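Right after this note come the structures.
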Structure P
Amino acid sequence: MQASQQMQRAGPAQRAACRPSRASRVNVRAAAPVAQATSDAKFADYKPRFAFFFPGQGAQSVGMAKDLVADCPAAKELFDKASGILGYDLLQVCVEGPKEKLNTTAVSQPAIYVASLAAIEKIRATEGQAVLDAVDVTCGLSLGEYTALAFAGAMSFEDGLKLVKLRGESMQAAADAVQSGMVSVIGLDSDKVAELCAAATAEVGEDKAIRIANYLCPGNYAVSGSIEGCEAVERLGKSFKARMTVRLAVAGAFHTSYMAPAAEKLQAALAATAIVTPRIPVISNVDAQPHSDPQVIKAILAQQLTSPVQWETTLKTLLEKGLEKSYEVGPGKVIAGIMKRIDKKAEITNVEA
């Protein structure tokens, strides 16, 4: 799932400083691990101080990027490049909608990826390159992991967009093939949510099972699976003392084996994509660890579609390792809300697209 569904303008002088730049090197079970490495020689002892976080699907809204591209030529250039790759005017859809089109999985994922990297150009213009150079760790929520890898130089803007385009289209196709869904469960710890899923699965059968798909923050988890499994979770939630359950407006059961057909398509595309070692640690959604080996990164990106998102562990680990400040870069403020749920004193700044 794209978990974000749960939760300055630049002045004239700054506008002049914002110049176009070169392409950025800017059955429901978790899949069997294809990338076993949970430690990494290059990034094993990383000490995070300043992080950039990138949002996932659900952060989009009609009107996003309007002011950004008006003030920053480099941001507009990214949208122009994106439109050439996608075959439609992405900026027009972001600014004018319609909402129904922007909210589709196939469109919202490229839109958020491009808008988030366009917001990087806003930071470059308003705060300077030194701020970007000071970032020593990055990660993104589901889709946002691709944005983080592009920012960290592991892949080009163009290659990342092509992967995101395929990812969105393939996830939509997988969701259309078999009816499935997601439910947000609020007010329970992760063990209780797992028990709730087990009880729901016992009712509907293992072939219609439902599992935790997103570990967001304490008391906020998303579960994924069959429609019958979703209905059972909603029905049983109160007896497990959940504060509430909310059916999510997503195409299907993201981050479960329902997405295996999409993962297969993505794996083939990843094999043909140039990915290099990131210049800074990029924390994986699959295991909450950084990886430097391009082959491991490729494997993990494919595995991500059928694996739970370990966002809670990611943020807690960064804070425990000494993270001092962070920016949420791109549409929405979901990540900031999650961070504050984990640590009220955490310093996080929104740089919206």
Structure Q
Amino acid sequence: MPDPEAHICVAPYHDTSDVNVGGPHGGTDFLNDLDNGKMDGFISNFEGQAVPQCANASGCASSSGHGDTDTMGYHTNAEIPNYWDYAAHYTLLDHMFESNQGYSLPSHLGLVSLWSARCSSSNPLSCKSSLLPNQPPGAEYPWTDLTYLLHSYNVNWRYFVGTGGNPDCDNDAVTCEATSLSPAQPGLWNPLPDFTDVSADGQLGNIVSTSQFYPAALNGTLPAVSWVVPSTPVSEHPDSKISEGQAYVTGLINSVMEGPDWGSTAIFLLWDDWGGFYDNVVPPSVDGIGYGFRVPAIVISPYATAGAIDHSVFSFDALAKFIEDDFLGGQRLDPANDGRPDSRPDVRENQPILSDLTNAFNFSQAPLPPL
């Protein structure tokens, strides 16, 4: 990978640090990193260089060093033993793509609504696809999200939000001053309070503190569908510690594994965007704003295929598809028939390239024990 500032070319290396830095990861950064499919712009984009260029391109493979960025770094079980164990015992999805080519806010919008848009009014038909959606404060997302369907089908849900800070940035900066994050505070990682259908359906009370997750899991009173979103210092976003994030995730998963519902639970562990880190796989192109680069993803369940690596193509849209098939009889976020039309350009769950998450399960195997 060219590092024009240090005049070296960088190979992937084992990064033993407990804090990741990564790089800028907005829509423009995606295009710079991608570099027309050459996948060689990650370091030059971090350094603000326009054109990736090795000082000696023919010597890239044998060059060493990694300059001032950890973009090419990777971690092993020495740094992330629990994540490593989850991947080894359950199912690793190695082609999980971010649903769009942007940063955290479009990703979190995609996780709950399969779309990122800008809207000129409170009319859902006024919205147009955008990687720069209406920004808090004062944002309003009038298009339809998945909780509308869950409410319509009487399926109980909760969106668990960590109370603390949100360190992500509204622009291309790698780090910025953290803003507050809480269930009642709309933001980059908590967009649901700004969806008009959530308030219209009287569902704002379903956005709650993560502190409620642990007793609910241990007592077997979790809803049918849960999202769990962290805050600082456990988010692993720069400059949070990886070890603290891993401990937080382990605590969440342990509370499920120790509760009475482990035998009927599927946990999908993933990260919201690529963080500016290197990837070698060109993402598929979907409807102009997707897909983005790959993110780590693990399926944790008694019926996740044991010790498997699933190479199928997934995006965050596959999570919604799984929920819709499991609880909603296959109803999609489809303006033609979901009862609340908006102007989204396609039905993301029906993309031909999108695989089915049920293929990551083996319901004929003996149930896997908790770790």
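Rank structures P, Q by FRET efficiency 1/(1 + (r/R0)^6) of positions 103 and 191 (r between Cβ atoms, R0 = 25 Å, to 0.05) and report only the one at the top, that is, the highest.
Q
Ranked on FRET efficiency 1/(1 + (r/R0)^6) of positions 95 and 271 (r between Cβ atoms, R0 = 35 Å, to 0.05), which label among P, Q comes first with the largest value?
Between P, Q, the highest calculated value is found for Q.
Given a computed value of 33, 21, 10 for semi-axes √(5λ) of the Cα gyration tensor in Å, for residues 119-198 alone, which structure among P, Q does it belong to?
P
Of the structures P, Q, report the one carrying the highest value of mean count of other Cβ atoms within 10 Å over residues 111-118.
P
Using the calculated result 0.45 for FRET efficiency 1/(1 + (r/R0)^6) of positions 47 and 255 (r between Cβ atoms, R0 = 41 Å, to 0.05), pick out the matching structure from P, Q.
Q
For which of the structures P, Q does the calculation of helix-only ellipticity at 222 nm (-39500 (n - 2.57) for each DSSP H run of 4 or more, over all residues; to 500) return -6000?
Derived from the structure labelled Q.
Of structures P, Q, which gives 0.05 when FRET efficiency 1/(1 + (r/R0)^6) of positions 71 and 327 (r between Cβ atoms, R0 = 25 Å, to 0.05) is computed from the coordinates?
Computed on structure Q.
Related question: Work out the source of 16.0 here, i.e. which of P, Q gives that when mean projected area of the Cα convex hull in nm² is computed.
Attributed to the structure labelled P.
We did not get these values from a lab; they are worked out from the coordinates using the rules stated. For clarity, every value in this text was computed on a predicted model and none was experimentally measured. Cβ atoms are built from the backbone, for glycine too; each structure is taken alone.
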